[in-house]
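Take a look at the structures listed below.
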Structure I
Amino acid sequence: MTATAAAPSPSRPEDVLRLNAVCPYYTMFPLDFPLQQLAARPDATRVLDPFCGRGTTLYAARLAELPSVGIDINPVAAAIAQAKLVQVTPGAVVRLARQVLDGGMRGEVPEGDFWQWCFERQTLRELVALREALLGMTTSTAAMLRAVLLGILHGPRNKNLPSYLSNQMPRTYASKPAYAVKFWKKSDMEPVRVPTLEVIERRAKRLLDAAPLAHGGRVYLGDSVETLGGLRQKFDLVVTSPPYYGMRTYVADQWLRSWFLGGPPEVLYGTHGQIARQPNQEAFIQALAEVWGATARRCHQGARLAIRFGALPSARTDPEQMLLASVREAKAGWVVKEVRQAGTPPKRTRQAEQFGKAGSAIDEIDLIAELIGLPH
């Protein structure tokens, strides 16, 4: 086992990469990481990410012209990732949105101070109609329209043409209602009319005009171990980044996007199903081990497993020792070949940021393993 530094991957035209940024999601790693792993495994035929987040690994597989499968327990993450796998035109997305809006303003409009101050009334009606219609749609065009709307749902107000539907708000996470209303009132900042279809049309064109060809795959919403147990495909490359130990739930910070996907119109707090919220380090290591074991059972012999991992400054853990322990505990035939420093992630993309003050970042690591033995 050796320790080295990760090498950069070749750059690609910016317009080809735009779809990968269809909607912000804080727990993302750079596209370079899965691209490096694909370059190191040129004979790969199918790619897996059991903690897929917003689908960066899946998009890298698309760029490499390979099918891929992603799994995530967060509905927002799964919806964003699914858009990375579909092939649709900007025109198809706009036609579907227009069809929904021309069909009438259906759906129950949320009431209360937050909704009154966050969206202009007609814009909110359009948003509710689109939400209501998309809840029952499973087509590729619906998956893309859904992700586009998640990306434009909230964000800063522009001086020129609007890019987001909400009153002034961060684009990365949804402010809590009481704080948001207090800010808008204090700033005397009432919502302005934003034509939803026009923003969809501009965003879809920007994202999709140069999107690479899709090469198949699927995103599953659910627990990784359970989902992997029901799959029939075999994989020869796994690239992933599990949540860091102690990482707080992402659901509350994505509550407005969760609402758009069918959730309630208020903030939900809780950590049910979140692997990072185990009661202690031993339980967390065991939970990761179960994922690596389930992953091995769906992989060909000789498969490559690449894991990027780190730690919260407040957790006082050794990410390398924790990750190595989880691979050993899996007893699944994974043999660690290399552990290397991945460097300090940018502030805006590191899990340790937690949407607030996180302290000094801890260097992340990349662990590379090969499936040599048979899983127990």
Structure II
Amino acid sequence: MTPGLTPGLTPGLLVPIEPRYGHDSLADIMPTALHALGVPGEPDALHLAGALDGVRRIAVVLLDGLGWHQLPLAAPDAPTMTDIAAGRLGLGRPITSGFPSTTPVSLVTLGTGTAPGRHGIVGFNLHRPGTDQVVNHLHWTNEPDPATWQPVPTAFTRASEAGLAPTVVTDPRFEGTGLSRSAYRGARLGPGVRPDAIADEMLSALAESRLVYGYLNDVDKAGHDSGIASPDWHRAAADADRLVTRLVDGMPPDTALIVTADHGQLDIPADRRIDLDRDERLSAGLAHVAGEARVRYLHTLPGARPDVLSAWREVLGDRAWVAERDEAVASGWFGPVPESHLQRIGDVVVVCRERWVVMASAHEPARLAEMVAFHGANTTAEMEIPLLVVRR
């Protein structure tokens, strides 16, 4: 289970970067697509007007976990994406995810076309203010109400109002969940889990829909379970490329395809895992623990915040950035955060540096300790994701 240094992981990829909201981020994909399809008031934030000029349909596919800096590792298994990224088949460049660089945050960021601070899904697990509930966004159903927990209209709602008849193709198990309703409301949902089924459903939907979105989680799962560049990971990368290839080959002539991801990943060695629940210095003074292993939100007992802040800084040292909520919000990582969403962020925010994680064995499922690859923080490897564009 202890991975070595991931191939291709240079020290520069462990350097923190800022999200490039408004001009080069995941939040800018859907507004740019809607602009290209003629929806009034939507900006060409990614400056793709030339590349998308004249298209009548756009397909967007998100490959969970396939960050920009994993593409070279995937090249032997992913000839189509490699050709797009290199400019031989389309165009490609890195953009950034939002922060934290994790799936629920990113899916809603893409779906709404807004930064996380505005839509409010600012972490994988979030404490619900005024309650003892910690919301796990992958297992979220009706409480809290998705319409109030995530109040921003989605890009799919705006597309529907403009007559584009948008379709989202994803695992049918997620239909009706809080996360799907937050990210995809306004779209017709189509079923698709495996690459060929997703391709079939997306290509079929393009006959009626002018905006079609599909989601594949294979690369992310393989990274978590087996590590980046493992045999399972390479098979998943090949499956992802097969999906992209089928879309490129099968989409109508007036269509453009945009390929992106929600985050990259880092393999984390077993000796770089700190368990807050096994260290009394770290567990003292905590009322609720949220976030995830690379970004922790610590909600403190009354009066305990200064002691928690001091203890975590002393114990973690240079292994993490530890700050109060106000400082984290002022960093701009979340984008602007309205008052209604501030309390969802911990009193103390812990962002792991380099290849470190903070586990919470008493608060989270034991299987998380078995994972090899993680994500969520603000390193280049985690934050930079692909923007690949190809048209018939």
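FYI, it's all coordinate maths here, none of it is from the lab. Quick caveat: nothing in here was measured; it's all calculated off a predicted structure. Cβ atoms are built from the backbone, for glycine too; each structure is taken alone.
Descriptive notes on the structure:
- Which of I, II yields 2.2 [distance in nm of label points 7 Å out along Cα→Cβ at positions 304 and 320, calculated]: I
- Parent structure of the calculated result -8000, given that helix-only ellipticity at 222 nm (-39500 (n - 2.57) for each DSSP H run of 4 or more, over all residues; to 500) is the read-out and I, II the choices: II
- When FRET efficiency 1/(1 + (r/R0)^6) of positions 40 and 64 (r between Cβ atoms, R0 = 30 Å, to 0.05) is computed for each of I, II, the largest belongs to: I
- In this comparison of I, II, the computed figure 0.95 for FRET efficiency 1/(1 + (r/R0)^6) of positions 128 and 280 (r between Cβ atoms, R0 = 41 Å, to 0.05) is attributed to II.
- Among I, II, which structure scores highest (criterion: Cα Rg over 2.2 N^0.38 Å): I
- Highest-scoring label, criterion being distance in nm of label points 7 Å out along Cα→Cβ at positions 160 and 232, among I, II: I
- When distance in nm of label points 7 Å out along Cα→Cβ at positions 16 and 336 is computed across structures I, II, the figure 2.4 traces back to II.
- Label whose coordinates, when relative contact order in percent (Cα under 8 Å, 6 or more apart) is calculated, return 21 (choices I, II): I
- Label whose coordinates, when distance in nm of label points 7 Å out along Cα→Cβ at positions 24 and 176 is calculated, return 1.9 (choices I, II): I
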